[in-house]
Structure 1
């Protein structure tokens, strides 16, 4: 099945579903920044808040690797 066929099938299934959990999960995947906004940071331990803030700062400054880059690194580690 090619990408276009998958997209068509996903859109069709989503348009037919009333499963709010599924719709929310798809929305969260497509809009990760909205998911982060729903987290109440004050309820998290201070150390975790610091780590999350550092990770967000790293992301905003472009200091991260993509999923594909990470898969390549893992593949390299596994072949050593």
Structure 2
């Protein structure tokens, strides 16, 4: 049982690492990848509002795994200079 759960955890982490390598940017969680927040007008229809502050209007954010990878690469390069 322990070996199966460990194997499942390793496979999940390897899959996420491949996802971060292949597609380092994911959709912004605040604006859901649209680049702006939604507001409703007086009739209840969705209207485009200000650009999203979190992604600065791009709709994409760097994934956590890619951010950790970039940081570890920078630390390694700084330590080997």
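Out of 1, 2, choose the structure whose coordinates give helix-only ellipticity at 222 nm (-39500 (n - 2.57) for each DSSP H run of 4 or more, over all residues; to 500) equal to -15500 when calculated.
The read-out comes from structure 2.
Out of 1, 2, choose the structure whose coordinates give distance in nm of label points 7 Å out along Cα→Cβ at positions 45 and 61 equal to 2.5 when calculated.
1
The value 3.5 for distance in nm of label points 7 Å out along Cα→Cβ at positions 21 and 69 was derived from one model only; which of 1, 2 is it?
1
Hey, volume of the Cα convex hull per residue in Å³ derived from one of 1, 2 reads 143; which structure?
2
Laboratory data are not the source of any read-out in this text; all were calculated from the coordinates shown. Small disclaimer: the values here were computed from a predicted structure and weren't measured. Cβ atoms are built from the backbone, for glycine too; each structure is taken alone.
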